[in-house]
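FYI, it's all coordinate maths here, none of it is from the lab. None of these values were measured; they are calculated from a predicted model. Cβ atoms are built from the backbone, for glycine too; each structure is taken alone.
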Structure 1
Amino acid sequence: MHVKLGIMKNFVKGMDKTGRGFEYLRNKCPNVRDAKIKEGISIRPQIRELMQDKQFDEDLNETERNLWLSFKRFARTS
């Protein structure tokens with residue numbers, strides 16, 4: 001579980017902060033401050049929701065989407 005959280009934290013930290021995917025993440029976690037989202041902190045409860053959320057997948061840019069799909073495959077097998 002800690003490995004998944006670390007990967008997710010790095011994924012969020014690497015996201016384009018001006019992109020649609022990051023904006024969607026901010027809207028998905030309205031009670032979490034922007035600074036914490038930018039650091040990938042406090043989104044643990046939303047990870048499962050995001051993994052099933054097709055809209056999040058669509059809002060990511062190509063690089064983010066490829067990384068996200070790899071993370072989802074990894075998370076399902078471990």
Structure 2
Amino acid sequence: MAATKALDDLWEIEPPRTAKLLRALVYNAFMVEDHYIHFFFLGGPDFVVGPSGPAAYRNILGVIAKVGLEVGVR
């Protein structure tokens with residue numbers, strides 16, 4: 001996003017409405033993906049396994065080991 005905005009400023013152009021909407025769509029998709037990754041893979045295991053659990057189990061594999069394979073696959 002920063003690169004496209006920098007190029008817009010460099011060439012002193014105003015992108016068309018469609019380009020702005022497409023950029024907003026891509027940015028919002030990035031935000032959803034980023035939050036999804038954080039919740040399920042980075043922060044989530046600390047809540048399921050517990051922050052005092054062994055570091056080797058505070059990841060997605062540790063969550064599957066704790067809740068069971070059937071629940072983990074879902």
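Here are some notes:
- Structures 1, 2 were shown, and distance in nm of label points 7 Å out along Cα→Cβ at positions 29 and 61 at 2.0 was computed from 1.
- Answer label among 1, 2 for the case where Rg and Dmax of the Cα atoms in Å, calculated from the coordinates, equals 11.3, 31: 1
- Among candidates 1, 2, the computation of distance in nm of label points 7 Å out along Cα→Cβ at positions 37 and 53 that gave 0.9 used structure 1.
- Look at relative contact order in percent (Cα under 8 Å, 6 or more apart) for each of 1, 2: the largest one is in 1.
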